[in-house]
Structure formats: structure tokens, C-alpha cells
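J.: Have a look at these structures, which come just after this line.
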Structure I
Amino acid sequence: MSTHRLFSQKFLNRLAKPLTKGDVTPTFVHNESKQKGFWRPAQVSRRVQNDMRKACIQYNVDPAVIGLPPVTAAKPLRYKPNKLEKHERMRAERQANIQKNLEKMPQTIQAWKEDKMKELAKQKTSMPF
């Protein structure tokens, strides 16, 4: 809390009444006859909960005493790279494939030369003229 806030008396009166779990967290309500359910929102919004927590800290009251949940840690931001275009996404895989083929190139050329020599030897006639 960076600044000192002035809370109204009406707001401060809310600190006197303890909150239940259903007041601060959403609850799931299940209808047995229809086999359906829905989420009922919290009675006290997150913004009001944080204001109540700030008022508690300002007036030296433990927020857990009035039923506020503990402060949750901020989640780290997810890193999601840009989609890019297909040729840019495939670039690393393509370069690796080219490098692998370049390493095998001497054997490929040798095999091609041998096949060409065999093919030429087949076409050659057995006649001396």
C-alpha cells in the first residue's frame, strides 16, 4: 500500500462483520433434478476484498480475522512467440535438413557416378565396331 486512504464509515463498518467463505469465493451450485449446475459469483468482489484488506492493514487488523483469503502470488507472464509466416517457422528445421544432406553429399555423388557408369556400360555394345 503506497498511500494513506480515507475509508468511509460505512465501509469501515463492513470490517466488523466477519466474512464467510461463500462471500469471498465463487461457489458451484448443482441442481440434482436437472443434472446441471452453475457458478454463483462471490458476494464481495475482488476489488472490494482488496479495499477491505487495505483498510485492515491501515487500521492494524489482521485480514484473516475477518475472513479474507490470503493474498495470492502473481502468476508469471506466459511467453508466447509470434506466429510468423510458415517459411520463417520452418527455417530452423529446413536448415538442419540441408546441413544433414550436405554432409551426405559426397556419398550421394559417388553413388550417382557409379550408377551412371553402370548405365553407360549397359548401353555399350559388345561388337568391336
Structure II
Amino acid sequence: MTRPGFRRETCVVAVCGDCGHAFSNSEDLGCELHFRTVQEATTVLTDSGWKVTADGVQCDECAIAQQCRENGHTWPNSWRACGCGCGKGDPMLPVHDTPRESRLCLVCHTREERPRRLVKEAR
């Protein structure tokens, strides 16, 4: 029994099956969104980059990470020198005792790092 001024409603809330993150409206301070139907939730989720399948729901970040796990990372053609100063002998990071370089996956933004390869100068 409910009191006057209150009513009981049933709603649908979408939660990522991988990380547990609830779908929210980031423009509204991250408040969890409630939908009237699964179909309404599915439309909004897919329009927002979430993946909805018969197996469940994945947030956009987990869907992107799964894509790279299944297909491999998409790396740029070049590496970038580290910006911490290690290439000039004055590293800001103690673990960079030698010059380093890195690259980011173009899909999921996973970072890969290695010792910097020196290019031999042409004579």
C-alpha cells in the first residue's frame, strides 16, 4: 500500500555486463537514466555507442576494448618520443632511465611503450 502522493512504477535501467557501469546522462551530473521499456533503452543505448546484443549490454568503453581483444589493436605507423624529458637526459619519471617512445591504439587508446630506437644519421 502506498501513501497519497506516492505511486509505484516499474522502469528499465541499463548496466554494462562487463564493468557494471550504469548508463547515465553525463550532461545531468551522471544521474542514472530510467526507461519505460527495454526497446526505448536499446534505442538510446545504441545511439550513444553502447552495444546491445542477445548476450547483454556493454558500455561504449568495454565494447571498444572487446573489439581490440578480438581483432587486435590498430596502431599508428609511427612512434612518438616521450614527453617527460628522458630523451634529453632529464626524465620527470624515475623509471625512464633511457629515452622512451610510445604510441596509442587508434581504437581503444591503449598505450604501448618501448626504449627509443636511435636513427643512424646518413653520411
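Any read-out appearing in this document is the output of simple, stated calculations on the displayed coordinates, not a laboratory observation. Since the structure is predicted, the reported quantities are computational estimates derived from the model, not experimental observations. Cβ atoms are built from the backbone, for glycine too; each structure is taken alone.
J.: With distance in nm of label points 7 Å out along Cα→Cβ at positions 88 and 104 coming out at 3.1, pick the structure among I, II it was computed from.
T.: On the way: I: 3.1; II: 2.2.
Answer for the origin of the read-out: I.
J.: Could you figure out which one of I, II the value -13000 for helix-only ellipticity at 222 nm (-39500 (n - 2.57) for each DSSP H run of 4 or more, over all residues; to 500) was computed from?
T.: Numbers: I: -13000; II: -5500.
Checking each candidate, the match is I.
J.: Now for a separate question. Between I, II, which one scores greatest on Rg/Rh (Cα atoms, Kirkwood Rh), for residues 24-95 alone?
T.: Going through I, II one by one, Rg/Rh (Cα atoms, Kirkwood Rh), for residues 24-95 alone peaks for structure I.
J.: While we're here: Kindly point out which one of I, II the value 1.2 was derived from, the read-out being distance in nm of label points 7 Å out along Cα→Cβ at positions 16 and 48.
T.: Going through each structure in turn, the value belongs to II.
J.: Could I ask something else about it? One of I, II was used to compute Rg/Rh (Cα atoms, Kirkwood Rh), and the result was 1.62. Which label is that? Numbers along the way, then the final one.
T.: On the way: I: 1.62; II: 1.24.
For Rg/Rh (Cα atoms, Kirkwood Rh), the value 1.62 is produced by structure I.
J.: If mean count of other Cβ atoms within 10 Å over residues 72-79 is computed to be 5.8, which of I, II is the source?
T.: Details: I: 5.8; II: 11.1.
Attributed to the structure labelled I.
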